[in-house]
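Q: The following blocks contain the structures, represented as structure tokens.
No value in this document is a laboratory result; all are computed from the given coordinates. All of these numbers come straight from a predicted model, not from anything done at the bench. Cβ atoms are built from the backbone, for glycine too; each structure is taken alone.
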Structure I
């Protein structure tokens, strides 16, 4: 597994990447959700939670730095949001790439709890 990066990307894509590693087809990130993120405004008043579409966007953007053509998303399959993500949360993001199927499975965890998961399908179908 490659060495984790320093706390780089503070604010890149709106998320702070605290650590990143790759081992074969697997990517792993430790993330911090900035409390001041604009996406919390109005979502929801009195109980701010990170919109699911932002989590999907982060997974696509981070994975696309390692996987050619991932930005050509065809669909998001088996999408589940199982726990709300509050401002300041520390998340882990694990992704597994299946090049033959043109899919990336992703899963967010908030501590010991699953918070979101799905499958990014990209590129032309074979």
Structure II
């Protein structure tokens, strides 16, 4: 984990810092996705960078990686409970940025629905 100097706000910002992490979390807030789907949703990201960002988010406990026993294995990424708790934070930051910086959101907005969370029974690797 990056240095947070004992500040929970800095630690939280560190979890989401990275060119693609907020976008990854946002897309996973709609539905769990496999690697190829995330790559299609994020034009311009390389496989290497997507893999690294997913590993960071998994290490920080905000996404879960479920792998099936099939050949080839299917890997699906989804938000953990901690990751789902970041969605309202991102929505509040979006509203702040729109209100104070005049930036119009370009990503799809979430309807007032629950955020899909990884089940605790999924097999993780």
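Q: Quick one: helix-only ellipticity at 222 nm (-39500 (n - 2.57) for each DSSP H run of 4 or more, over all residues; to 500) came out at -14500 when computed from one of I, II, so which one is it?
A: II
Q: Moving on to the next point. If you work out relative contact order in percent (Cα under 8 Å, 6 or more apart) for I, II, which one comes out largest?
A: Structure II comes out on top.
Q: Taking distance in nm of label points 7 Å out along Cα→Cβ at positions 57 and 73 as the quantity of interest, name the structure among I, II where it is greatest.
A: Working: I: 1.0; II: 1.9.
Max of distance in nm of label points 7 Å out along Cα→Cβ at positions 57 and 73: II.
Q: Suppose Rg and Dmax of the Cα atoms in Å works out to 14.9, 50; of I, II, which structure was it derived from?
A: Values: I: 14.3, 47; II: 14.9, 50.
This value belongs to structure II.
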